[in-house]
1. Can you tell which of 1, 2 yields 0.70 when FRET efficiency 1/(1 + (r/R0)^6) of positions 69 and 109 (r between Cβ atoms, R0 = 25 Å, to 0.05) is derived from it?
2. I have 2.4 for distance in nm of label points 7 Å out along Cα→Cβ at positions 13 and 37, calculated from one of the structures 1, 2. Which structure is it?
3. Supply the structure label, taken from 1, 2, corresponding to relative contact order in percent (Cα under 8 Å, 6 or more apart) with the calculated value 28.
4. For which of 1, 2 does mean projected area of the Cα convex hull in nm², calculated from the coordinates, equal 9.0?
5. Work out which structure the value -6000 belongs to, where helix-only ellipticity at 222 nm (-39500 (n - 2.57) for each DSSP H run of 4 or more, over all residues; to 500) was derived from one of 1, 2.
Structure 1
Amino acid sequence: MPFQYLIIHCTATPAGRWVSPEDVKRWHTAPNPYGNGWKQVGYSDLILLDGSRHQFVKHNNDLTIDPFEITNGVAGINAISRHLCYVGGLDKTLKPEDTRTLQQIETMLAIIHEVLAYAPNIKIAGHNQFANKACPSFSVPNWLRKVGIAERNIEEKLYSGI
């Protein structure tokens, strides 16, 4: 399927709490009641607190989402999307908050620019623009504008009960 969206997510964990790639994989793929019981993890990439990047699914950096690249990030658009997640997204009282560290922001921008280099027409959005969720706990369109991403790459769609 054609690559159309890069969707940004958060792990919905408190600021500063270490979450490993193994934790996320278990949350997504372990059978109920220990996880979601999915066959595949929900994200292509995870950005850890220190800014390091973990690739759950290797992608071949082209304009097609191959079957092996499909992850379970947003129901209904997974076959045309890659999903990028940062660890965090909640404040100490468990309310949604942009908790990205400077290192996470730098890595997120690097991944966005990497993707735009081979897929210059994709749209970038937050999970909350496709589902009734707070994730990723910040306005992706507003942030993208602040960091100089071209308007053609900013998805304006807002959740309306798809």
Structure 2
Amino acid sequence: MDSFVDALLSQKTDKIPDEYDWFAPLLGDWDCDYYDELNGQKRYVKGEWIFRRVLEGAGIQDVFIFPSRATKESAPQPDGEYGSSLRMFNHFENCYDVVYTCDYCMKRLRFTKEGDKLIGKVLDDENSYWIFSEITANSFKWENVMIIDDGTRIQDCEIHGKRVK
């Protein structure tokens, strides 16, 4: 294997305590269904999301591919996204500090756990959250939402992931 890949990818170590290893169920490869509205029209995009442990187990990184590599030629999207997040466990605050980047933006988030949901507050966007929920061994739901001061929830998009067998 390549020395960069060897240095980046890793197995679990004791750098993340088991009780805070919240993203472990997402490790692996996922086929995803993406739903939103573009120009007033409901839209569906087939995508991929790949999660791996990195940096001696201190973090989890993903590759976010929408539309999927298999469908990008047959179903191109004007705002298609090929990006990556790096989730590093913050030992001081028992949460995850996250950075997401793609070719047109970079976002910083802080993830905490509330019940069975992983709640990512987008630090530079007031009221903006990325939420993982309904996580099982073979599926998950992800949402990009705005939660305004009165508690009203406005969903921008959602993704349903199914584990690749």
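No lab work stands behind these numbers, since they all come straight from the coordinates. These numbers come from a predicted model, not from an experiment. Cβ atoms are built from the backbone, for glycine too; each structure is taken alone.
1. Working: 1: 0.70; 2: 0.45.
Structure of origin is 1.
2. Values: 1: 2.4; 2: 4.8.
Considering all the candidates, the number was obtained from 1.
3. Working: 1: 28; 2: 18.
It traces back to 1.
4. Working: 1: 9.0; 2: 11.2.
Clearly, the read-out refers to 1.
5. Details: 1: -6000; 2: -1000.
Derived from 1, not from the others.
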